[in-house]
Structure 1
């Protein structure tokens, strides 16, 4: 059963696009929606280092995230909750993140056109990896509050 659950969660991560990233800093807790691409359970995202969540992460690398849809019926709720550490990527790690992102979001791959607004925006961001240490899959279709934890060790 653990392998089946892992497969379901990895499929869920591949078919969704936005995670709500929760950080904590000097101004208190904060949440921000960011697009992500995944490699296994590692989640890669880009953001401005000047953003509040990235400033928080520079001081405290621990973060939490949630990935889910907007459901009208509580019995349909499914999603991923996780916590882990975030690192800013450089060199090979950044190249890997860019490649994963371009594969999931073709608009990034097509942004090679000189003068593109997206090209200019991508020059101002940094790439990050959230490596979960704890991850739970929520599936209310299996019962209200059903929550299965995946061992990541």
Structure 2
């Protein structure tokens, strides 16, 4: 299913786009929680990255070692680059293969796991993106059509 791989290439591109926007913030703004925000930008980005990391590990049969609770923007960027490559690769593999999700106590197919990662990441990128103007930074480009038109990979 090449469409799923394309969507994960988009996911990696959208993560890079968001990170570029976050680089325009002052470092202290990553950890500032304002009214209407359910968490800080760094915590939500950390959660997004950790979910991508955990699902990649579970779907590929690897182990997941919990990262430190606080990671730098550079560390989060490196983690998302790794997961981006790994998820695209998995999307081209056997999508019917099952893996276990312990917190649901249920098996899912890789296709379902890859879909979960996509929708989860989209949700949290949208959270962060809509918070950026509160800090004087424009929201970042997240539209799929711009990914396509840019020929991004």
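Since every read-out is calculated from the coordinates, none of them should be taken as a lab result. Keep in mind it's a predicted model, so treat the numbers as computed, not measured. Cβ atoms are built from the backbone, for glycine too; each structure is taken alone.
In table form, for the structure just shown:
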item: Of the structures 1, 2, the one that 2.6 was derived from, the read-out being distance in nm of label points 7 Å out along Cα→Cβ at positions 51 and 91; result: 1
item: Among 1, 2, structure where helix-only ellipticity at 222 nm (-39500 (n - 2.57) for each DSSP H run of 4 or more, over all residues; to 500) as derived comes to -19500; result: 2
item: Comparison of 1, 2 - label where mean count of other Cβ atoms within 10 Å over residues 3-10 is highest; result: 2
item: Comparison of 1, 2 - label where relative contact order in percent (Cα under 8 Å, 6 or more apart) is highest; result: 2
item: Answer label among 1, 2 for the case where log10 I(q)/I(0) by the Debye sum over Cα atoms at q = 0.17, 0.27 Å⁻¹, for residues 35-82 alone, calculated from the coordinates, equals -0.68, -1.09; result: 1
